[in-house]
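Next come the structures, one after another.
Taken together, the values in this text are just the output of simple stated rules run on the coordinates, not laboratory data. Here the structure is a predicted model, which means the values were calculated and not measured. Cβ atoms are built from the backbone, for glycine too; each structure is taken alone.
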Structure I
Amino acid sequence: MAKSLPHHHEAEQSVLGTIFLDPKQIAGVIDQLNNEDFFDQSHILIYQAMKDLYNEQLQIDYASVASRLERTQDLQKAGGSKYLYQLSEAVPSVKHLETYISLVRDGSLKRQVIKLAGDILERGYQGEDDSGDYMTYAEESIFALAQKRKTSEFAELSDVMRDVKEKTEKNRDKKGGITGLRTGFSNMDELTAGLQPEELIILAARPSMGKSAFAMNLAINVAKRNRDGLAGVAIFSLEMSNEQLAARMLSSESNIENNKIKTGHLTSKEWQYLEGGMQSLSRLKIVFDDSSAVSVADIRAKCRKLAQEGRLDFVVIDYLQLIKGDDRSGNRQEEVAKISSSLKQMARELKVPILALSQLSRDVEKREDKRPVLADLRESGSIEQDADIVMFLFRQDYYERKGENKTNEVELSIAKNRQGMAGITLRYRFDTEFSRFTAQTDREEDNFNRD
């Protein structure tokens, strides 16, 4: 028995019939339905004739639609003049137009999913793509269709304000005004109210400033201090191995120098500290992926699975420029622009904050004042555009030649903060031997503007 594609014949009739009964309604219908949303060929022809009349600012009625169809020799294909009259008779109530439109769109979307599944199947049989490109094509196509499904009409201000009030009431009882994920650094929490869902956060610095170590500190703190120690953190390390990152975490947690963990030259007391640090970290819900050639689609697919399992609250990517780009892009700048845009879309889809580390251009080294600015973000200005927060790490003593001038002081400047103050510099102490950052109480406001 042949299967019929999903459609709602009566709903299609009711949409067209309602337009005959109340021609002013076509303006709203055009905003929501395209020709291909109708399944019946006769309905497509009638709807196109109605749109042509509307665009030409002519009256829409049975005679004008019939005349337009006759002019294009489509009147008989559309069922003839008799069928046009029958359409208005099939309308239960013009007040239910939105329901009819919704049913027509429902059938249309199902047909689009079926067609897309067929296209994916056909492309797979052709065998021209490798498995990675094929999976990326399938995921991106399905995600684009899902986004189309979410497209809605304008939101009324009253409805949006109601949502804001509900969120405000929900956050009212949260300690310290922290509405997002606690970072473990009081000065950062005070400035950001915690890392917020759907935010893309960029942490950029020149090499050896400690950005990977800072990201690992954040990952541990988020895992420890949120959801009663059950917050899920996913770390994608494209530069360092899982073992290297875990060793850094263990050094910070157990208070044992990195080099000692690397060489194994530990005292009996330090072995006890090491065991204690391992037990503490083992309780945290942190997962690693150190695949060297990973794309945004790969990251999104893995994170989506964690999110579906309720195991994802925060994502760390080290670092953005190592993410595999689209080979079809014209240049690397376009690739990075697409990557940063995709990461922002991913944050919105999964409703979690994403921290992406980024490189800075070498132009920083040519200046007398080597503190980074937004223009130093490497390869693409779109990173600045897509990010909700842009932070820079800077160590003055990195440039000091004399060892006695080393202070281990680090500046974390907030160059962009879409939801709060920018131009703030937070101060930390970076104990390099333990890969550990400690917040300082003082902070300095530079001559930046507030967002």
Structure II
Amino acid sequence: MSLKFYNTLTKEKEEFVPIHEGEVRMYNCGPTVYNYPHIGNYRAYIFADTLKRVFLYNGYKVKHIMNITDIDDKTIRDSQQAGKSLKEFTEFYTEEFYKDEKMLNILSPDKFTKATDYIDEMVEIIKKLLTNGIAYKSPDGSVYFDIKKFKNYGKLSNLVLGEQKENASGRIKKDEYEKDNPQDFALWKAWDKEDGDVFWETSLGKGRPGWHIECSAMSIKNLGEQLDIHTGGVDNIFPHHENEIAQSESATGKQFVKYWMHNEWMLVDQKKMSKSLNNSYILKDVIDRNINPISFRFWLLMANYRTRVNFVWEALEGAETALKRLYKLYIELGDEMGKIAKKYQQKFKEYVSDDLDTPRALSLLWDLVKDENVSNADKKATILDFDKVLGLGFDKIKMAEKVEIPEDIKKLGDERESARKNKDWKKSDELRDKIFSLGYKIEDKDGGYEIGKI
């Protein structure tokens, strides 16, 4: 069965044809580790994970790279404010991100690539661009990409290039700038006092990389000069992905990415979710409400990845209720494992292969559960088959039911219950977080609590 996806580059839904038969080279933009990612960020990672699972489900070998941006304006600024070294500061948030990914049942990539490990590769690409006359040095030693020299600039975002600002003339070195405001962007930033002790001594001079060059260097080094798939949120289309295309294709002379795929915004009360607007939630906020993080994944799968979604707690709580019902129905199917119902499998594959139509796939899952013509054993096998793509953790349900809770975890649960009764909410929260860090979750019930494996 052919796969069809919407390609942001062509603005059409296209049949997927890999560069190398049977293999997919996939890169998705990961987090900038200066804080906890908000749940809006996780829409991009769950979308990319679903896409990867569809490839695997259809028999492709997937080589998958995801970057960790551990050097940029924000990481430098916030590490200085925290009084910590860049490495210590970013490693903390990197580890927290890994924990969140696991809780959301996101498959790990073949490699997480940290930008600070690829400075040499960035320098080599920048030197090529200087040699080719597409980049230039400013008086202070910074290096900029001349967007006028790249004839197809704007092809991803449909940006019409008119008058643009030249960063070098005004010393505008910011990684991010206003949408639809094209500027010659920084490839290498000469050191200044605001960078403190964050710099590298290279053949380009003392300084650090710009944000955009990082992804080009990491993807080309690990996946080659041409990629099948590059994903991210729609907010990455311009300027980040537009600039990636310009610098990569100018350095290699080849098409950088064949299929660009982007997920839409996740709003909160119809507004953009962002830390600056103080309306963002992190995964811990979901857990603090005793909601399974997988319920958030389930809620997102109820909408197509190219549809804007509006987050409200009532919607997530409704998804939690529905998912718990699915889990209960699955458990009630019994222990016997049958055969995959081919009729349902065919429909499921058809839906997820058509631009990741997860809403129809979930509707089919409900139809399967209710179908009296399919045996319980076959339902169970088919649900597990669907879950290879959905990632809702049906394969872990029985294991979680039978798991024995260690005595030290039970003791922490009792201590937390005492703290709650004494209205010591600070201690209660600390103990809950400790239990969670040890791989267990605690839910408050009428007259007590319940501990389970994450």
Structure III
Amino acid sequence: MAPFMLCVICAFMLAACEESDSGISEIDIEAPTGYSLSAGTSTIFSTSSFAYDSEAEWVTGDLKKRFMRGDKLYDDARTSGNGYGGGLGPVYAGYSCGSCHRNAGRTRPALWEDTEGSGAYGFSSMLVYVTRKNGVFFQDYGRVLHDQAIYGVQPEGKLHVTRHYETFSFPDGDTYELCYPEYTITEWYADSVRPEDLFCSVRIPLRHVGMGQIMALDPGEIEALARKSNYPEWGISGRCNYIVERGRRQLGVGGNKAQHADLTVELGFSSDMGVTNSRYPEEICEGQRQMEQGSMMGLLYDELDISTEDMEDVDLYLQCLGVPARRGVNKKTVYRGEQLFYQAGCQLCHATTLHTRPRGTTLLKGTQLPWLGSQTIHPYSDFLLHDMGSEIMGVGLNDNYVSGLARGNEWRTTPLWGIGLQEKVNGHTYFLHDGRARNFVEAIMWHGGEGEASKNKFANMSRDDRNALIRFLESL
């Protein structure tokens, strides 16, 4: 290593050990440098609108044929008829996987785009969880509000949003704005639910980046992170979510609250599209009054709407997707932003480096994907739950929705790999679980609870340093 570079790194590390103005000791760590492959052998070098939707290089031969078939099943709109490609509804939230996850990303949420503030009568791509305030589901609606329906059937309800804005100032005088959404539901198909009895949690789609690597994560490594993820001086203490799926207790790694141990392909077909399958053979509208009254009976079929073989091809497609490599890593501003990311303690939750277990993953019907095994990956997440629910604008990120062991104020650390390409892939920069953050700055400034100290570090940076940290995020 050149003497000059050695001096620079040493100076940075010495500075990192000094006491900051906030009284929090800086992290004694060297920010990693160089051109890291985001997902080992699954890293791809694409910056196009298909950067999330391209297969890894090891996907060849018969695997490639199955990948393409799974891609088609994922993207093609389903119809209300019986047979191949049918089974939609009678009520549903999306008409295909790709309708909400355009190019395997996050379809632009129409509800946020609607100037009237409702988005009620068009397709929104937003998922709405509803529950009573005592945590019990509504008998007529279940856990998800299905705001779309096939001809002759009434949607379960329509979501509306009222936006509240407030302007804040950084210590240096620069301003930023936060937007808090207030949700209401109207046009309930059955008895209206009183707002005072309703908890409503709205989610925009997750990016389907690195799904195979997430499924191949070494559970022991995640559990070890939970044991040592205790930084009292930063107010950070992550924990695992455990859920019961397929009859056994498992570590949750997927979803906004780490509430899933698999990619929920079967659940997605059932709950989101109303497509019956071997794991969920009943219609999602089972038990609804309009079904009992006979209005749906002519629209229902005895046979399953999709086979397990088809669903495994969708599972394969998701797990074989490549992960975009970082970009611009040798630029001075990006490198400076990476240092600041570490100085702000962001990596204490957004863990830079993890590993996959040796044997890779196993799909729904037993297909093995050993190519995902024994990989060093850089997801920028510890996949643990953290409290993010402190008060901002009189509210916080607490959605009052319990998932497994996750409380309403707890969220899984969002993996950041590929995040810098979201605008290119999907044409927007809405972040956080419901899209309330409209850019990176707002996403950071919504951090509360265990993210409070790092947020304050960012807020107290100079304008140039804040911009450099954002530029680093754009490189991921």
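Compare distance in nm of label points 7 Å out along Cα→Cβ at positions 69 and 373 across structures I, II, III and report the one with the greatest value.
Answer by largest value of distance in nm of label points 7 Å out along Cα→Cβ at positions 69 and 373: I.
When percent of Cα pairs over 29 Å apart is compared over structures I, II, III, which one is greatest?
Answer by largest value of percent of Cα pairs over 29 Å apart: I.
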